[in-house]
1. Looking at FRET efficiency 1/(1 + (r/R0)^6) of positions 99 and 323 (r between Cβ atoms, R0 = 41 Å, to 0.05), point out which structure of P, Q has the largest value.
2. A value of -9000 was computed for helix-only ellipticity at 222 nm (-39500 (n - 2.57) for each DSSP H run of 4 or more, over all residues; to 500); which of P, Q is the source structure?
3. A value of 15 was computed for relative contact order in percent (Cα under 8 Å, 6 or more apart); which of P, Q is the source structure?
4. The value 21.2 for mean count of other Cβ atoms within 10 Å over residues 43-50 was derived from one model only; which of P, Q is it?
Structure P
Amino acid sequence: MKTAIIGGGTLGLLSAVELRRRGREVVIIDKGELAAGASLGNAGWITPSLSGPVPAPGLVAESLKWMLRPASPLYVSPAAVPRMLGWLLSFWRHCNRRAYGAGFTALAELNRRTMADFEALQALGLDFALHRDGLLFVSLADATLEQLFAEFEELARYGLGDPVRFSRAETLERQPVLRPEIAGSVLMPEERHVRPEELNRAAVTWLKDNGVELRTATEVTGFRKEGSRVVAVETDNGSVEVEQVLLATGAEAAVLGRALGARVPMQAGKGYSITIAEPAQQVNGPMYMHEARVAVTPFPGSLRVAGTMELSGVNNRFDPRRSAGLRQSADRFMDGWQEGSGSTEWVGMRPMLPDGLPAIGRLPGSSNAFIASGHAMLGITLGPTSAAAIAELMNEEEPTFDLKPFDPARFSPGGA
């Protein structure tokens with residue numbers, strides 16, 4: 001009997017690695033190709049220092065202001081508001097200091113193992129480059145830099161390293177591509193990055209080499225249950241008898257959750273990226289352009305600019321205004337970055353729950369169905385650790401993680 005993982009993105013692939021190395025027979029089922037959704041074109045950052053929940057104090061006023069600006073960092077589509085109203089109200093209710101503080105603490109605790117878990121994947125034989133260039137936070141205002149430096153000093157207690165402050169001149173020397181209008185920067189030296197496509201390919205290769213069945217172009221149509229136990233996954237290519245089921249489907253988890261009798265209020269926080277091939281100007285390490293909320297990542301032979309958060313429902317529609325806004329935002333900070341041999345634009349659905357925390361645990365009402373999804377912009381950062389955590393739970397091991405803040409039952413009536 002097999003453990004079926006529904007969804008072949010980064011979380012699904014890494015969960016399969018963790019379960020297989022524990023001796024489980026695993027099959028991954030994906031309705032498309034592996035790692036073709038939100039796992040494909042993101043910035044690839046491993047950044048515990050940016051692990052606060054998306055709903056944050058002050059975001060309600062900003063999101064209402066930005067709603068009418070399709071090029072803004074956070075865009076709520078007015079056309080989608082009626083059908084998303086309940087979710088949005090819950091999201092906005094979490095935009096307060098108490099909820100944000102509790103969520104940040106939970107995520108920071110989960111992040112304590114992040115770097116070690118990436119190194120463990122390499123030690124297991126996954127062949128991907130783990131870049132150790134830190135993350136440079138760039139701002140247009142001195143006051144913002146002071147605030148960032150103070151916040152990052154507080155993060156040192158979570159083992160995230162000590163921040164380093166650079167003046168305007170020092171920053172321009174480190175990153176000549178930046179415009180002289182910037183005020184300076186703060187470096188978090190312990191942060192890392194990967195190319196997500198490379199990480200996912202390494203996971204797929206390892207899984208094939210270790211006997212994991214990979215079923216692509218296979219859509220799940222339902223489940224066969226006996227009492228609280230799932231005994232088979234029904235697909236358009238036949239039935240798969242299972243011992244356990246793990247939902248790792250990202251933004252589409254709500255539909256399959258309902259089929260299993262669980263409420264999973266998942267939405268898509270769509271992100272965009274632009275990848276420049278053979279850039280005329282390369283950057284010396286990843287940068288976060290604070291006021292623009294834009295990520296910049298160098299890869300061998302390419303440069304990726306990523307960002308924006310679009311709440312417009314679960315869909316893969318590409319809005320050219322969002323991509324144009326991303327270009328304009330990056331232009332405020334960098335000069336000539338768009339020059340290269342070509343560019344690729346991408347949109348992906350980041351899975352988001354209204355409190356900004358992932359769902360990692362057993363689905364309520366089921367004895368053998370689990371979920372690991374809803375990581376928003378932290379799918380790469382928390383991928384290996386979330387995979388290890390859910391594998392521990394599914395394998396009935398002594399837990400080394402506190403998963404109570406991420407219990408999917410918190411969305412059920414009378415839940416956690």
Structure Q
Amino acid sequence: MSGGPKLGEGRTGVDIRRGMKVCLLCYRGNPYCGGQGIYIHYLSRALRNLGHEVQVMSGPPYPQVVEGVELHRLESLNLYETTDSIVAILPRLRYPLNLYEFMAVLAGTFPEPLTFSLRAYRKLRQLRAEQKVDVVHDNQCLGYGLLLMKCLKVPVVATIRHPVPIDRDIELAYAPNRRHRFRMKRWYSFCTMQGRVSRRLDRVISVSRVSAEDTGRIFQIPREKLRVVHNGIDGDLFRRDDSVPKQPNSIITTDSGESHIKGVAHLLKALQLLRGELEVKLTVVGRGEPNGLHMGLAREYGLEDLVTITGRIGAEELARRYSASEIAVVPSLYEGFGLPAAEAMACELPVIASMAGALPEVVGGDGEAGFLVPPADPAALAAAIKRLFCDEHLRRRMGEAGRRRVERNFTWEQAAKRTVQVYEELL
């Protein structure tokens with residue numbers, strides 16, 4: 001895929017320029033919002049550590065940035081999380097972009113990528129009157145405002161962790177009825193915009209080879225524009241903590257709003273298959289409702305006393321819960337990278353992951369740092385769980401191999417240096 005390096009993985013032997021002025025964009029920046037916030041926090045820090053001047057533009061909820069990184073907070077209605085009453089919001093609707101955002105949400109669509117990109121363009125145009133920006137780097141927004149930024153004669157790069165149409169297709173496949181499918185199609189209507197914008201950008205960074213292939217195919221991006229830069233992991237934060245006691249027969253997994261793409265339903269079915277042989281305690285990290293999909297399945301399978309849904313937790317608490325668990329399971333139906341797998345490996349947990357998306361790329365070969373099983377296969381999940389729980393030595397060996405793999409392949413310093421190489425191609 002390329003113009004030079006293999007699948008654009010970054011040139012070797014290129015001197016890293018210092019003093020570049022980089023503007024990172026993130027329409028939802030808080031780390032608790034998932035991969036976006038984690039990516040923007042660590043990449044901005046690593047770029048700063050390399051000597052570059054970094055600005056971040058973000059919509060709410062805003063990211064956590066380190067000292068030396070300038071944060072521009074772009075206002076929005078933030079209608080999906082606000083507790084404001086309609087009376088409090090009404091005065092803000094006199095601005096056309098706010099009115100559009102409000103009406104689009106009422107219509108059941110997701111306008112944030114578009115409205116954020118237009119606000120970011122307006123802010124960038126103001127900043128350029130005061131200071132020059134060498135490169136704009138978007139994080140999965142892909143709104144039409146990015147094309148306006150190109151009119152300012154500044155290179156525009158975007159990171160696409162994975163193409164969102166894959167999420168859409170999975171949700172449509174699991175939709176229980178025609179009405180739900182119609183709502184999903186309307187919600188994901190922004191995917192058309194993302195395809196149009198991504199094809200016109202100067203470079204597109206993907207966080208895995210699989211994601212690069214899928215992004216190029218789905219969005220029809222020329223191969224020579226695609227580059228692969230793997231995510232990093234904070235190895236100082238995510239590491240084994242021997243002061244935290246292990247809970248016997250404990251599994252940890254992650255979820256994002258009870259989405260089907262994370263495959264938690266298949267893991268719950270696997271645990272039901274193990275009832276009578278092995279009583280497993282499951283911790284689901286992420287948002288979940290008491291009467292939501294997964295707790296409903298847990299009750300149906302007789303697992304309600306064995307399943308804990310944490311809600312949103314901080315990174316330190318997440319690392320502690322990894323250390324308290326014996327096995328991590330990532331049963332996703334697709335992952336553009338698989339941060340939960342890499343974080344668990346950094347904490348020396350053996351991983352059971354589905355052979356979906358980039359998970360084999362992150363975990364490595366089957367039996368190295370964990371087991372790889374077919375996606376959406378509860379029986380295969382159950383067999384792998386049983387095998388690991390029956391062999392403490394194997395769990396320890398896989399955990400140690402996982403830590404070594406993360407240290408060797410997935411650091412934020414490596415990610416920042418390779419990202420700068422992509423910037424250099426355009427300057």
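1. Values: P: 0.85; Q: 0.25.
Biggest value here belongs to P.
2. Value -9000 for helix-only ellipticity at 222 nm (-39500 (n - 2.57) for each DSSP H run of 4 or more, over all residues; to 500) corresponds to P out of P, Q.
3. Q
4. The read-out was computed on structure Q.
No lab work stands behind these numbers, since they all come straight from the coordinates. Keep in mind it's a predicted model, so treat the numbers as computed, not measured. Cβ atoms are built from the backbone, for glycine too; each structure is taken alone.
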